[in-house]
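Take a look at the structures below.
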Structure I
Amino acid sequence: MSYQTQPLAPSTQDVQALRGNAVLEFGTGWCGWCQGAQPLIREALDARADVRHLKIEDGPGRPLGRSFRVKLWPTLVFLRDGQEVGRSVRPQDSASLAAELAKLPRD
């Protein structure tokens, strides 16, 4: 799976206005950690059709990542109605992602 991001990252206000469950995945296409985590992320999210998945290209000058204090890639931020309820930084196993997804109620 290739790393495909939003053409334009949403603003912090756009993210706060999201309704329902969402995951923001911060990273880059050239990041080895990001590429390596894709199978785990895909597997975890395939089981949750109710969760919106937004891949956000991150790096210097990218304000959305800074507003979420992203330091390492990939960082997944789990949201309910635009509010952070969980986070996974450089996920290594499906259990850690499942635990974060469990914090999101099923719609």
Structure II
Amino acid sequence: MAYLLGSLFLSPDLDLWGSRATRRWGILRFLWRPYSFLFRHRGLSHHPVLGPLSRFLYLGIWLALLGLLLWGLGFSLPRFPLSWLLPALVGLWLPQLFHILLDRLRVVRGRG
């Protein structure tokens, strides 16, 4: 599941406002507008480690704000087992790494 989410919704191309990855967010695509202003395409967002980390932190900030809002309204928040963390992070990170590697191969071959 994490691999699928990483492939479809956390692509390095979220730094492009009109990208397919951004459009997949539907009405929530506005959340990625500030991200597209912060990172230029194929810059830091396409770094194998810092790129995914920037998206995880960026999305984490939005989720924390949502969690605070819901908690403030009296909702209880779900808890997930810590044992899920490593497999989830690997599943989210791998498709992004493949995307970055394929982009670099295209640039090297003259298609970028």
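Nothing in this text is a laboratory measurement; each read-out follows from the coordinates by a stated rule. Quick caveat, the model's predicted, so the values are computed rather than measured.
By the measure Kirkwood radius over Cα pairs in Å, tell me the structure among I, II with the highest figure.
Comparing I, II, the top value of Kirkwood radius over Cα pairs in Å belongs to II.
Looking at structures I, II, which one was helix-only ellipticity at 222 nm (-39500 (n - 2.57) for each DSSP H run of 4 or more, over all residues; to 500) calculated from, given that it came out as -18500?
Among I, II, the structure yielding -18500 for helix-only ellipticity at 222 nm (-39500 (n - 2.57) for each DSSP H run of 4 or more, over all residues; to 500) is II.
Also, quick follow-up: Which structure, out of I, II, was Cα Rg over 2.2 N^0.38 Å, for residues 24-87 alone calculated from, if the result is 1.09?
This figure was derived from I.
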